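Each in structure tokens, the structures are laid out below.
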Structure I
Amino acid sequence: MLTQEQLGRLLADMESDCVERTVSTTKDDKFAEAICAFANDLPNHRKPGYLLIGVRDNGKLAGLQVTDELLKTLAAIRSDGNVLPQPTMGVARFSLDGGDVAVVEVQPSDLPPVRYRGRVWVRVGPRRAIASEQDERILSERRVALAREFDARPCLESSVSDIALGQFDAYRREAIDAETIATNHRSIEAQLASLRLYVLERNTATHAGILLFGKNPRYFLPGAYVQFLKFPGTSATDIPSDQAEISGDLLSVLRELETRLKVLIQTTLQQVGGLQERLLPDYPEKALRELLDFIGNPP
């Protein structure tokens, strides 16, 4: 969400087509149409659009008092089922000298065209309009172009602070030669983005970045864990004698699994002749490593 200083600049910028101003607090349809248009981002600015409620067309404040009910109404537009696919948006209230301003920040959708009650709304300069057939074709083609595998998509609401940079640095030193690292003066975000672990346009990590180096992957991906079960027999219907949900970044998960599985391997002494003996595990450690490699790199 933008800061109060950024809001002041938006109020003064009368030429931006990323801003819509209104003094009405009851035109729910108009609010939803504006949100839909910003989410479609037909000009392809790839930056948020802002609906400012309590601001006149000339940028002056209308002396509005923003209530909690208004904020709830605006927030409900996201999930009431009329704007689909659901937009990514935030709602906030700013109290300024001339009155309150309700701000709706709308992120460009990666799945355009976005429709409000079946209609596609777009921004045409300073106004919104129903999309033409050509507009819809452009948005549909953009959807195909933006389509990515799950691991390369942005993990919304994450940031570079959610990545364990120490682990990333250790990985970088293993994967990239020291001379290349020494001559690399890019920001850490740019380095992560070069490996598809970060999306610079959104200032957010990708799902791959969170899974590989995230401090708490399950906060963003609740299913990012391995269920460990130890059964006393050979039937999956037996009551487990040990169980755990192993979570964390991928390397930590693999290390924890390796430790737990090694404990399960029983080793016996086998006489090979004379006074010579050798340790014989009931499960080869090499096969164990292949199993863990399969978990870390599924087909």
Structure II
Amino acid sequence: MTKVASGGARFGADSRGRYNDRIFRGTSRASAWVVIAIIVGIGVMLLLGSLQAFREFGVIPFVTGTTWDPVRDIYGALPYIVGTLLSSGIALILATPVAILTAIYLSELAPRRVAIPLTFLIELIAAIPSVVIGLWGIFILTPFLKGTVEAWVVGIFGSIPIFAGPPLGIGLFAAGVILAIMIVPTIVSVSREVINSVPATQREAMFALGATRWEVVTKAVLPAARSGIVGAVILGLGRALGETMAVTMVIGNAQDIPTSLFDQAQTIASKIATTFNEAAIGLQTSSLIALGLILLVITVALNIIARLLVWQTAGPVGNE
């Protein structure tokens, strides 16, 4: 009787375990589909709202158009696409080396008493509201850039078209610097976690072979963590593409395609933020929604490219 009772209890526990597994699996699957449904719903909503603009101008003419004139009801997205990509590109160029080197220092070089408070301070930057960073950019950063970096670059390289123009402080370069400051915590946090996840045995094996700290980091740690670091950089780029308030406050909000690093410009997000409340119902509103759809497409495309890069960079390591 005792054996039968214990067997029945074990059978009941196994049944409950399988039942809980099914509930967990079903809940997880449903949550994943909900996320996908939300993304698809956003895309469908933007597409439906954009149909009037696309029917009026055509998709390609709208994307490549350079005029935004509400008086004549002519709308083109190219200046804002270029402003978005250039400002995010500048931010990525400035932020990536700083963030990766910072993550290496925090994970591999800094003593614990330094790494913990420094990590907290870096992550605190991500918690600062973007409007506060924008105010700091207007009153502190842009005057500093105007009198130092921009003035020096224009004075030395002003004959090159990309560096031409008066150093105004407010413009594309200032927006890139602001975005770089805002995405550094994201890249640092993710990269640091990825580097910390590299097994200690890989470091110990390199040290046992007589490798220096530099060789351990460059030949053992970074190759193992490179796919995660690429993912961290793309996460930072995703935030840079969609940032609105801080960029709006320092980019100058010009309507033309920037031809110089120091020109005033406008991004898709800043254009929508500064125009949507005053937009007339109809073609202008549809054109703004079409800008949002373009930004969504750019973001999704970059994430797909990032995933492919992660798979490609992770492949050789996994094969080894």
Structure III
Amino acid sequence: MMSKFSPRKAILVTGAHRSGTTWVGKMLSANRETAYISEPLNVLHRTGVLGVPVNHWYTYITAENEAYYLSAFQRTLSLHYNLWQEIVSLKTWHDFQRMGRDWSIFSVGRIRGARPLLKDPFAIFSAKWFMERLNCAVVVTVRHPAAFASSLKRLNWHFNFRELLDQPLLMRDYLHPFQEEMEAMLHTPEDIVGQSALLWRILYGFVAQIQFSKPVYFFVVRHEDLSQDPVNGFNHLYHHLALNFTPSVQKTILNSSSSENPAELSKKAVHSVHLDSRANLANWKKRLSPQEVSRIRELSGEVALKYYPDFDWE
């Protein structure tokens, strides 16, 4: 059974976590043409947004296991909110407030005929499935591996490679060459820099495989390029995605990336989209030691060279 959605109606914004997916998703939702849906494949997602549980970070969905996810995502992409499921799962006032926000996004978006825009870094391994099965256009954000590692180190965010090792289909299809390295990382759970560099190489090695086949509706954008020239960068993305780049959209983009914004986000507001985008580019050079940068460069390997040549490491 083919998806019931019109070709490329929906948009998926994905990439490694802490790679700018929230910023890109919010800027692509700066007009009324899209309905912004946050992280349905987050293991902590709300049931109103996606009606089935998710067991792993960076879940891999493919033809062999899609039966569990397909109807739930079809409902999400048709902007039908699972109101009753959400109501019975409410535990806190924050949950109730979030329900109101999400229900409003779904309902208003459906009335307006908006295109659903899924912002979900944890959908990266499922990007092909979203393209082929649900007719999504996919935007992948790439961030310099040292900047990625620097961000995770600052926030003290570890990554447990069990999340990948415990997915047999993902290991069989793509990640078996990395099994020994991932298992070795399990013995050093405090090594955020090493975890980050290996995870970056795994994620963007996968992206490079898809990109090499040059699918028409698969767009890879460097976070650094958007940060240096956000108006033109997003203008191109809007054009490729058949969205209208209006003066209001441009104003939103300028406000989000203005030099009047902080050069670094507070740890209490890590998902804010208001940042001095150019000043933020150099933060990793201040946070990481030369030894750490050298190690990240070694661990990210040839994959890094596909996106960041030598001069991007200076």
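Of structures I, II, III, which gives -14000 when helix-only ellipticity at 222 nm (-39500 (n - 2.57) for each DSSP H run of 4 or more, over all residues; to 500) is computed from the coordinates? This figure was derived from III. Distance in nm of label points 7 Å out along Cα→Cβ at positions 87 and 279 was computed and gave 1.6; which structure, I, II, III, did it come from? Among I, II, III, the structure yielding 1.6 for distance in nm of label points 7 Å out along Cα→Cβ at positions 87 and 279 is II.
One of I, II, III was used to compute mean count of other Cβ atoms within 10 Å over residues 119-126, and the result was 13.6. Which label is that? Derived from the structure labelled II. Which structure, out of I, II, III, was log10 I(q)/I(0) by the Debye sum over Cα atoms at q = 0.11 Å⁻¹, for residues 39-174 alone calculated from, if the result is -0.55? Attributed to the structure labelled I.
Coordinate-derived values only; no laboratory data. Worth saying up front: this structure is predicted, and the values here are computed from it rather than measured. Cβ atoms are built from the backbone, for glycine too; each structure is taken alone.
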